[in-house]
Structures are given as C-alpha cells and as structure tokens.
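The following blocks contain the structures, represented as structure tokens.
FYI, it's all coordinate maths here, none of it is from the lab. Values in this document were obtained by computation on a predicted structure and should not be read as measured data. Cβ atoms are built from the backbone, for glycine too; each structure is taken alone.
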Structure P
Amino acid sequence: MSEDTEASVRAEVRAWLDANWDPNTGLVEWRNILADSGWGMPTWPSEWYGKGMSSTLGTAVEEEFQAIGAIGVARAGIRMLAAATLLEHGSQMHKEKFLRRILTGEDTWCQLFSEPGSGSDLAGASTRADLKDGKWIINGQKVWTTSAHHAQYGLLLARTDWDLPKHKGLTYFVLDMEQPGVQVQPLRQMNGHASFNQVFFTDAEIAPEFMVEGLGDGWKIATTTLMHERRGADGLRRWAMGTDRPERAYAEERAELATAMAPYKWYPQRMGRIDLVVERARTTGKLDDPTVRQEIAKLLTLAKSAEWTARRARAAQVLGRNQGPEGSIGKLAASHVARLANHVHTLISGADAMLTGADSPMEGVIAEILVSTPAISIAGGTDEIQRNIIAERVLGMPKEPRNDTDRPFRDVPRNLIR
C-alpha cells in the first residue's frame, strides 16, 4: 500500500463524514447510513456493507472517525465474533438477516460453547440437537456465557451425532435466545461481578435454515470463532468508551454501552492493570526498592513483548492470512502478563493488597485485580489448551496421546450421563 493510497482514503472518508455526520441523528439511523456507505466496516466485503479494504486502510478510516468524534458501527460484546463467523461460514440468508442488525446494534449476541462437563475440552460438548418434525430440538446446558441475559441470539455448538468421534458429531447453529425453551441464570464471581450466566435448554427449537454450513461442521466453524476471540484477547478497545457530549447520537450510544459493556467493566482488572504499576510504586515509595524495580522492569518488558505479538497478528490480517495459532500465542502471553502484574501489585501494596473498602489501596481496585487475573488463564481456552495448540501447530510437536478421538462419542467416558 502506498502513502498516496492511504492519503486518498483519508481524504475520501473525511469528505464523506463532512457531508453526512450529524450527532443529532438517532444512533440506529446513523448506523444504517454507515452500513449503506461501507465506511462503518471498510474491511468487510463490498457486497456486505464494506469496501474490501486492507486492515491498514481500515485503521486509517477509524482514525478519521475518531478525529471528529464520529460514532462508528456497534462493536461491543460478542456481536463481532458472530459477524466474523457468519461472514466466513454463513449462508446468504444468514448474512442478509443478521449482518446489518449487528452493525446497527439492534441485535445482541452471546456465545454458547462451554458446558459444565466440557470447558476447555470444547469438542466434548454434550448439549444435544435432535431433528424432530423438521426442527432441531435442543436440550442441555451451557455455562460461562457472557451477556446471555440480554442477548437476542446465540452461537450454539451442539451434538447432532453420538455415533461419530467427538469432533465430527458437532453442528453449529444460530439460536433464538428469547424463546420459552431457554432459561438464563446469572453466576456470581469471587470479585463480586456477575458477568457470566448458565443457560438451560429444554426442548428449545431451531429451524433447519439456522444451521451454519452443514451437519457435522460445528468443530471447524467453532475454531473460526475461537481464533477471532483469541486474537482480541489483549483487552478492551477504544470503541468501548462513550463520550459525555449531549447530542442525541452520543446519549443513545452511552445508554447502549451501559448495557453492552456492563459484563466487561472488570476486564481491565482481569488484564492486571499495568498502567497503575509505576505510579503506585512511586506513591508508596517502593520505586526505590531494587527488588520491586526489577520485577516492574520484567513486567513492562513482558507486556511490550506481548504487544509486539499482537501487532504481528494484526500484520497477518493485513496480508490476508487466515486466523492462525498466533492468537493462542497472544492469549498465553496475556495470561503471563496478568499473573506477573498480580505479583508486582502484591509486592507494592503488601498485605494491604487483600483489603477492600474505603481504606484499602485504590478503594479496593488492587484487591479486585488479585481476584480477577486468574480469569484470563481460563476464559477463551485455558493456558494448557493454548500451549497444546502452540506445541502442535507452531513447533510441530506430536499430539498428546488420546483415547477419545477415534471412537463413537457415546462410548467416551464423561461426567454427564446421556
């Protein structure tokens, strides 16, 4: 890409925003204008509300929006994972029905993958989908489902064939979350938040056209979803923050984010809050402690290395490469950074790091970091799963011996009875 190309794209989007952006427009109305223009998601195909641009040019467009404070398409929550998955695997009908409403923010989504008996072993899912009278009937349970309490649709991985090996008997569906057969219950975490839910299915129904790709393609499609999820594991992005400007579009965006981002408000603590470390060390006098200084240096070095890994992943996107194992490398790096940040915060604050309330360090923020960082090593696939992926797909090491991949799933020992 030449500098002239980027300059011309910036000039074009600036001119378009000058002619079209009005903060007094309703949020959904504005996003429909964006969808029609292609400037809301310029890296998407031109036939699906984009312009087919590279990631680098897409970043340039985003920067022009930010320069004047123009609101973009809806991105918060799971919706962009749904969009990425449907763009790659969805039918014409799926794209027509869902993609525009994802961009406008009219529909919210959740990801129905993990189960009580198959968290990291996602291929061991036992929520069942049985074809009866022309519809898929869903029975089972999912857990750790973010935003299920306000989602209209869910990305569901369910077992459709118990006589095939576990990876081959799974099918991917889009599920209507607002039907009577779906029950959502929140789960309280040890940090006091309730971001996750358990979801129960009792004869929930899915019409056959809401199967994504074909029967038994679930594992392949779930891998696409997870790769996109892991590439985004380096924290919340700028689009998650609203502004306090009074115009209608900004007010409606604030209301949207208050709901959409509520489950994620503790995520900065989950990542370790590296941004607090140096100033905390300075205000507590620990910056002069050589042991603490050494650990801070290690943390900042590791964090910078993780940032470079994330940049390599984005560079791969620019080159048009498929989602690959670099997402697992970045995910694992984020876990190491969070754990080391946890350790450094403890060195700085000492036993006071365990306190909450008005007299605690930063009114309990440090304590919240300590109990939140373990989540980064679990959510989106555990550290052990990421190490296996890296070992097998990057280093070319042989797979671990398994006794559950070549026989019918119904014969595989598990902790749920079906």
Structure Q
Amino acid sequence: MQLPTAEQWAERCRVDGEFMLAARYWQGGIRLTVGDRQLAVSVNEGQPTASSLPATGVIGLSGSESVWEKVLAAVPSRFNNDAMANMMQGQGLALQSDRVVFAQYYAAATRAIELLRPRIDAGDILAHDTRDEGVFDAPAGRYVHLNLIGQTHRVYFEEAGEGIPVLLQHTAGCHGSQWRHLFEMPEITSRFRLIAYDLPFHGKSLPPVGQPWWTEQYLLKGEFLRSVPRAMSRVLGLDRPVFVGCSVGGLLALDLAHKHPGEFRAVVALEGALEIPGKMEDSQEFWHPQVSNEYKARLMEALISPTSPVHYRKETSFIYAAGWPQVFLGDLYYYMNELDLRQLAPEIDASRIGIHILSGEYDCSGTVELGQAAHQAIPGSTWQEMKGVGHFPMSENPEVFKSYLLPVLDQIASTSG
C-alpha cells in the first residue's frame, strides 16, 4: 500500500484546520506501524513536523498492512472507519499510548489518520437547513414540571405534528436536538405528533432545585429513566404513545416493552440490544480532570458512518462537547452496568405492544449483531439493518434513516386503527 513520506504527512496536518485545532499545546506525536514499516509525525507545541518523536506524549497504533488497507480506504468498511472502532471490535489494530494522552489528543490523531485517506464528497445539506431569513422551523418548545421518583423536575421538550403521539428519547450524554430533522418531514408529521424531550441534567432540562446534586456522582438508573417517558405521557394526556429511543433510548425501548407494555402501543429501538458488553468503569476518560469534552465528542464519530454527510457527522459530535462533563459517563451506568434483559427477553409479549428494532451498519457499540440477537429472543418483533448509517441515524443521515423509519411507522399506524 502507498503511504506518504513523513514530510508529506506533516504538511497535510499543518494545512488542515481541524487537525491544528485538535493538536493545540500537544507535545508528542503519532506513530503508525504498518506491518514492518513505520510512519510518524512529531508535534511540538501543536506544530507537526517530520522530526524524531519525543520520549513522551506519543500515540502509537500498530497493525498488519492488510488491516491498515481497510482503515485507510476511501470508504472504510464497517468497524474500520476509525481506529477506536477497529480496536473496540478486535479488528487488528493495537494501541501503544498512555490512556490519558490518547484521550487528550485522540481527536488530532484520528484526524491525522483521516488525512491519509482519499477525499470523498462532503454530502448534501438538507433543504430545511437552507431556508430564507425569517422562516420558522416546525417544532415549538416549552417546559413541563414532572414528578420523577418523588422529586420535581423541570423538563424541556419540543413538539411538532399531529396524530399518533410519538415520544423521542435521545442518546446517552445528549439531548433532544438530535431529532430536529424528523420535525421537518411532513410525511411523518402529517400523521404523527412528535415529542422530543431532554432528560433531566441534559440539554435545557436543568438539575432539580432543592436537591444537592453537585455533591454526588451522577448515575442514570433504570427506575428513574423509565419514569420520564411515562410521566411525559401522563401529564401531556397521551393515548398510548409510540416510544422511539436511540442508544440508551434503544435499550430503554425494550425495557419499557418488558415492564410497561400496556402504556405504549409500540416501541422502536434504534441501536437497541438486550445487553451491552463492557462496564462504565472502563471508560473513566469520559470524566477525567485532564481530559476535555472534546474526547467524547470526537469519539462519537467512531460510531458514525463515513458516508454520512460531514456537516451532520460534525453536528452529531458537537452536541457531546456541549454537555455537563459527567453526564455521558453517568448515562453509561444504565447502558452498560444495569440493563440486562437477556434472561427476561422471553417475557416480552409482542402481542401486547409492537416491537421494532433498527440497527445501524457502522455502529460499533449497539452493533447489528446485538440488535439481531434481541430480535431473535423476542418472538413477534421486527428487525432490520440500516445500511450506510451508524449509531446516530436520525442526526447523522436523516434521509437514509427516513427510508427505514417510515415503513415501521406505517406498520404502527395500520395496526393502530
């Protein structure tokens, strides 16, 4: 395989605005071991050069030439779109780095690797993002007070459309703006009333007043999480709404189907699973005093398809940089530590509630295999792999996502009378 010289790679990094911002203050460098060859760039106070690497601050990644051929393809295959995705799924890359240094400069190292690939088209901007001045978008937002496990919370939500109510649950560490594109799709909003809320501590839903939340670590637990959509349905007077959730929301969808099937007419689990491998404790860099929110933001792109439009890939990751520093790690408590429906799946009754599972091709967390396993364990459920999207289908590539969601919504509408 063809690789540039160290001087050429350093120059690509030097003229790339994204790399230069991510590499600010970096004293170290990146070293790739490609079979029996090495390619390295040194970084001195954020400036890339082809000089020798220093003794510290270096991020090393090694793998066979055949592995790197997959990673450096113009359109990498599933699990090869990012070094972290490759390592998470055991695809052949190995890391040689201090974990904190890796987290601090992961964004720069990942961008440097991207600069070794052929360029691809950035993708289209959707029509509703090019509207004239003065045009209002469809959703309207407001706050509602909810009693959640004995504590009052002021919860923000946005809604648009009419017809069958649909509650939309965002991913871990994020907020309801992930769903903004669905609000602008009249083929959906003409028949469905979409309601996207921010979980407490997320987005515009501030922490509860009167509770010393700042004195203890935030951990998202199932009893609390399940109470949110149930309370929203109750106070808004919704008639057995549809619940659509992604990632932590996709797990919640199946959890609600198991524990509260009579309160919802259907659930749609995006990137859903019965259990996610791993433990929250293995991801402490997500809330480390020497690691900024930039790490978790850029890491989300490891879960996104490289074919999704770059504008929406970056918007999806941007939201993660804007959250309360500990909220993403805390949400992983439910996502990784608490929820395990593997033994309970046979109790989920698809004759009482519609159960639909959609899994993104490029998702290296809630993988296609995990979604399919959940489907096989729940008789009467439906499942489909969504080609060309990853962990955030509704925000990274809304048009592709719509092509998979609409048939599911059609089925729900036809069985709802």
Structure R
Amino acid sequence: MKKLTLALALLLMAGIPEAQAANLEIRALFQPDPAQPSKNQFVNQTPNSGYCVSYPAQCAESNMFSIEVPVRFTSYRDLPPGHGVALQVPVNWRRLTVTNRDTGETAQVEVSITGVGSTFHLSKTVQELTGIDNTFQAHDRLWTSNGWVYAAPPCRNSLVSGVSAKTYRFFWHTPVENTCTKTVALPIPSMWFEKLDFSYALKTPDPLGMSSGVYTGSISYSMGPGGDFHMGHWMQPDDNNLTLDFVLDVQHTLKVDIPPGGNHIVLEPQGGWRSWLESGRKPVRLYRDQVFHISASSRFSMRLECEHSLGTGSGCAILDRESGFAGGVDVGVSLPNGLNDGAGQAVSRFPLSRENSPVFQPGFYVDRKPGTLHFEVGKSWTDWLIDNAKGRAYTGKITVIWDSETG
C-alpha cells in the first residue's frame, strides 16, 4: 500500500527588517474520507490569526479564514479633510506553480484575497479630534461616511468591529479588485494601521490526479502605495513585500485485499470437470474469476510478473514441470465504479500484461469496493493442454502488481 500525502501549509513569519519582507506559510491537507468519497478537496490546515481569532463566530458563519501579518502602515503626513484613505488588495485570482519535492511533478494553485482589515490608531483621542464625548458617535463624525464598520464601496461590511478612544478594529470583504475609499471629515494629525489582516480563497488542483508527495511553491505581493496591498497613498509600510509559501501534502490511499485462499487459483471448465468426464465433451476454456477489494484515491498502474512465459506475447504460462510443456494464461481485470481507464471509460475485463502498465484513474475516492481478476486459458490452449496433460498438473506463479508510482 502506498500513500500520497498533499498538504498545503501557510506559516506567518515575522518580517525581517533588513530584507523588508514578510513570509507566511499556508497549509492544507488532502486525505480520502470514506464517509465522503466524492469530496475531492483539500482541507485548510492554516491556523487562523488576526480578525477570525477575535471574532470566530463571524468567520465560521461565512466559512472565512484570516491571516494576520505583522506589518505596520503609518501616515507620513497629517490627513486633511477631504483626503481619501483608499484600500485595495489583490482580489483577482493569481496563479503559482507548486512542485513535488520527490518527483518534480508540478501543479497549479490560484489565490484570491477576499477581505482586508486592521486596527487603526489615532495620535489623539477621537474625542479630542471631534469634540464629541460618545466614542462611537465621535468615530462616525471623523469620516464623511460614518465609522469603519461601514465599508466603503465596493467593499462590503463585516458587521463586527471594536473601538476605543484611539483605535478602531475593522474588516471589509473585497468582492472586486478596486479601491475602497474612506474620506476624512475632520483633520487627523497622524494615524497608523497596526497590523494587516486578510482573508483568502484558494483554487487547488484535483488531488486525485496528483502523485504522492509534498508540493511547495511561493507567490509574492508588493505592499505600500500603488502596490498589491495598498492601504492609502500616504500610508507607508515597514515591510514592502509579502511572500506566501505553500506546502501541499497529499495523503493518498491504495490498498488491495484478497479474501483468504484467494491467492490459490484453480483453473477449471465452466461447471467443473464432471461434464467432460461424464459426457466426453471437451471444455471450451479453463478459467477462474477472483474477487478482491480495493481502496484507491490516486491513479495507479497494473502489470504482471510471471514465473513462466512462452517467449511470445505478453501473458504468462503454466507449466508441466516433468515434460516442460506449457500453456498460455490470459489475465484481465474489472474495476469497481469510480475507477476508469486512461480514456475515462469503465474498466471491464481489461487485459493485463508483463510488458505494459496501464494506468487507472479514480473519479472519486473508492473505499473497499469489489473488483475482479479474470484468469483464463483460451480454447486453443485448452485443447492443447488436455491433449498433452497425461494426468499431470500444470502450475505457475502469476503476480499481479498494483503500483501507485506511475511516474
């Protein structure tokens, strides 16, 4: 049994001032789930930080994940009335390549930033700036369109915020990649965004089409005025680059169970030998169908290894060890629903050989479903064996190999 592991990891690392960069590692995992065999999706393993830690119920309701980046955006001059603080993040899907560390196989991941937030700090209390005692009303008066819980279009509200005399915690959803601008109503000597929160969505490849192993890749964003993460034209970040490091760890299952005694195959005519012994009618073929149970979430190949072969063709043989006479045995496989051939077709009596290794692909996770191995000696070989058997047994070992390492 081989297992394929795909995990996507995202880890937040503190920005290095000398390099002016912040790194985050995002982690996700695929494991086949017998309870949901049709769910071919990665599960986000990245711990929430920032907004979703403070407001977990809000995020759970919208199935949202947030990341907090320790980057501070500070205004480098006073903000006068009429000045707009415009926020914009990379909403449009961006693609990166992830590479299997062991095999070099690549896959594509797409990322969209779906929301942005922070806690902004004022250099003076909001009461000093507005002359209004009520904290909520004072924050609303500081801007032309009320406080920051009310997102500037085209951004959308998150409906939850936290305020104090000098701070305002907010989070906006970003349905489109465009600026969302709050306009200053009263002079603000200075302000800064303490940290950067953002939520994200991923488009991941179909894990059933990927090989086992860990995949890694990165994507970088610029931060600051005019950058990918833009928090206002007068707001300068203390880091100017953000890199998301992805680690995809896929854990596939390939397991085959043969019933007890199923490794001992006796080839017989249909109905057994009695009809020939009683009526003298030669059998048309000798065969045996052997049921097995398979669990598979990744592509795999199948091939034969033969103790004896005839030197021609790609099948195996059974041998009379005394005379050296041999006869050919054909082997085929039928797979359960959900496992298809290279053309996407159902697999019924597909011929196996020792020379070729056909690859089969799951359309969904197949959990311990029955398949069949078909062993058969055709008419011409059956006639030959019966004529030359002289009461002796023909035997041989045929090994069927299921291999998840398909290259």
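Below are the figures for this structure:
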| item | result |
| --- | --- |
| Answer label among P, Q, R for the case where distance in nm of label points 7 Å out along Cα→Cβ at positions 116 and 228, calculated from the coordinates, equals 3.0 | P |
| Computed 4.7 for distance in nm of label points 7 Å out along Cα→Cβ at positions 124 and 252 - originating structure among P, Q, R | P |
| For 26.0 (Kirkwood radius over Cα pairs in Å, calculated) the corresponding structure among P, Q, R | R |
| Of the structures P, Q, R, the one that -12500 was derived from, the read-out being helix-only ellipticity at 222 nm (-39500 (n - 2.57) for each DSSP H run of 4 or more, over all residues; to 500) | P |
